[in-house]
Every structure is written in structure tokens, then in C-alpha cells.
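Values in this text are rule-based calculations from the coordinates and carry no lab data. These numbers come from a predicted model, not from an experiment. Cβ atoms are built from the backbone, for glycine too; each structure is taken alone.
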Structure P
Amino acid sequence: MTQDCPTVFNISNQAIGFKNQPIFSNLSLMIKQGEKVAIVGTSGSGKSTLLNYLYQCRSVDVAYCPQKSMLVDTLSVYHNIYMGILNQHGFFYNVINLIRPFPEHKTRVEQLTRRLGLTGLLFKSIDKLSGGQQQRCAIGRALYQRLPIFIGDEPFSGLDPKQSVELLKAIKDQHQTVVVALHNKEMALNQFDRIIGIKDGAIAFDTPATEVSSEQLDLIYHRIEHSE
């Protein structure tokens, strides 16, 4: 039961902004270890600002998959995934491994690419991949970090529903706590424990997924459909 688990995020009456622009004026939010949380809201409602703030609170423990993947186009799938753990090794170790991959990392990344649906693309450069393949590589970079918390900002953008569910399962298997912003109504309802609706820089609702009313989601998603 997550109510008996440690708290991983605890925000109380916090003002949060982006580039000196206030977004949330009085935000309170608690997330427990083991929770799988979907955050929904229109573009510009504050989802990305909230996720970035959560990441900054626990950056050492968080595998972060931002909306802009920050992949290096000229480097391979292997190199981009491995870059997720550059901070876990020394400079010379990383340089040697990037020039001539160590067997341990090559094997682990190759196994991960198979689960991501990127079989045979290990040393293909990012600029030769489709948008969906690049998105899966970005998720792979986060997964390779093996950290307890995953935060994703639209990590399934450009992927079909089946791929999205498969990748979410991989994320859940790898991470204790999962916080994801997404626009997929069915995925939010069926794949997460809790749904937080963001509207105009405030939490409109914060409810167990099994108790979210259609009216609550319809209001949020109606605005999404007309803003994209």
C-alpha cells in the first residue's frame, strides 16, 4: 500500500515559475514511493514546469525524459543511451567506452534496444531514425540509468497505443515511482494509479484513477483537443 510508503515528493504552498514567469502561485503536492501518476492538462497549463521542478528536487534519484529529448543527432543509439549514465563514471572511463564500447555496456544496451523495438539499430545514428524510434531511444536513455524514479514529459508522443503501453510497462518494471505527463485519456485511466489534472497553473483535481469522473477528464481533454 503506497500510503505506508516513504514520501518522495512533498511540495507545500510553493510558487513555481519558468524563466521568471510565475506558473503556480500556491502549489501543494505529495507523491509516495511506488505511485504511478499521470499528469494531464492542456499545452501551456504548467505540466512541464511542474515536472522540471520535481526533477530538480530529486535529480540524483530521477531518470528524466523531457519533452525535448536532447539526443545527439550525429551519435548512435548506443552512445545516446549510454550518455544517460555519464555522471556515474569518470571522464577517462566514459571517453574509452564511447570510443570502444566495453562489452558489459554493449550487451546491456543491446538487450535494452530489443525491448524498445530498436533491434539492429545499436550503432545507427540518431538522424537516420524515425521520430518514433528517436522517442524510444530517449526513453532508453532514462531506463539505462536504473534510478528509482522516472519522470517523463510526453514520453510516448509519436508512438502508437500498443507501443506506448509496452514502453510504459518497461518503465514501471525499471522504476519504483513513475510520474508522466500525457494526453492519452485511455492510457491515463487504465495504466496509472492516480491522475492529476492541471488547469491554468493550478491542480484542478488529484484523484485515484479508478475514481476519476468522465466529466473531470472531458473538461481537461476538451481543452486539449482545441489547443493542438
Structure Q
Amino acid sequence: MDAKHLSKRLQAVADVVEPATLLADIGSDHAYLPAFLVQTGRVQRAVAGELRSGPLHNAQTEIDRLHLQARMQARLGDGLTVLKSSDHCQTITIAGMGGALIADILQRGQSHLQDHPQLVLQPNIDEDLVRTWLVAHHYRIKQEQIIFDGGHYYEVIAASYTSVPVNYDRKDLLFGPLLRRAHNEIFTKKWEKRIVKLDLIIDQLAAGENQARVQAIRRRRREIQEVLS
């Protein structure tokens, strides 16, 4: 994989990014995603944000290799602190992290969201935590997609700010308001696989003392079964 040949997962993220003057990719690693978007003309300029010097070096190396120094910057910082008030960032992408971490980055970085950028988020787990944050902060989910890549299912969530309250019920938060209504084949496969995993956990815990956890897992299993039926 490189900036010209994205993984299926990152390509799905790129596909829902709206045209923008400036995009910030948080936790960019090798800067493949923002470099791809700059090279294809989807965005004019991009920032690749990294928390640590190693990934920052990787991002800068890719920028230099592609001669994109005039249109891309690799910046060191924690989450959205890599953004400057003068950036007026239009799109933020955060991909390949847990949902709790993505929600935390957004929560701590609210002062950098004053321009209400498009948010394109790809949590590896705990997608409901991301949706819960979006709802609480007036972001409406505009696009959702499930991708199967490298033996794993991933969800891509694209959201835009709205001045009116956003209302999603519990099943919308857990399964995705658009995904569960589309109810396509990959949606079914993802959640059928989750049921198999939950059944294994229930079997392992059935004879133990943590029956409260067993009951919680059974409730989640029933919720999945209801959505699939």
C-alpha cells in the first residue's frame, strides 16, 4: 500500500471525503490517505497529524517522496491540537483507531471544530461511542459503509454539522441509522459473525461467577438478532 494504491479500508474513507480546501488526517501514519486525496484533486491542501515522532517521520518521508511539500504538512501534536485557527479546516479524517479514542480526540479538540468541518471517521471497534458523540454535538450522519478488508469488518461514518438536534435511537447508535435500514449482505455477515463470537464468550463464562456479564452479552445478542430478523 502507498499513496497511489490505498487499502480497501482507506479507499472507503477517501470515497466519502467531500472536496475541500484543507483536510486534516489525524493519526495519519504514512500520510497515505491525505496524500492520495491531494494527488487526486479531492482536496487542495492537507495536514497529517501525528502524536509521536516515528509516525511523523513516516508521514514526512511520504510527503517528500511525492514532492508534495507545497501542499502538505506533517505536524506533531495531540489530536486536533495540530490544527491552527488560521487553517479553517473543512474536513477531518480519523481512521484506524478505537471508537473510544476517536470520541475522546473529538471531545478534547472541540475548540478546533468551530468551523464545523465534515467528519469522516473509521473506528475499528465501539462504533456506537462515535455515533453517540456525533449526536451529542449536532452532527448528522450522512453516509455509512461497512468494508471487509484483511479479514476484518470496518465501518466508515461521514457526518456533517447541523444546527438542529439530531435524534437517533439505541439501535441507530449500535448498528448505524443508515446501515441498519439498508440491511445489505455485508451488514448481515458482520453481525452474524458477531453473534458467533458472543456465543463463544457466553459458553466460556456460563459456568463462572460473572453472571451479570453473561446476561449483558445475552441482551446484546438478542438486540443483534432482532435487527437481523
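Brief remarks on what is shown
- Given 0.95 for FRET efficiency 1/(1 + (r/R0)^6) of positions 5 and 21 (r between Cβ atoms, R0 = 41 Å, to 0.05), calculated: source structure among P, Q: Q
- Parent structure of the calculated result 15, given that relative contact order in percent (Cα under 8 Å, 6 or more apart) is the read-out and P, Q the choices: Q
- Each of P, Q could give Cα extents along the principal axes in Å, but the derived value 60, 39, 33 comes from Q.
- With distance in nm of label points 7 Å out along Cα→Cβ at positions 29 and 213 derived as 2.3, matching label from P, Q: P
- When distance in nm of label points 7 Å out along Cα→Cβ at positions 133 and 149 is worked out for each of P, Q, structure P gives the greatest result.
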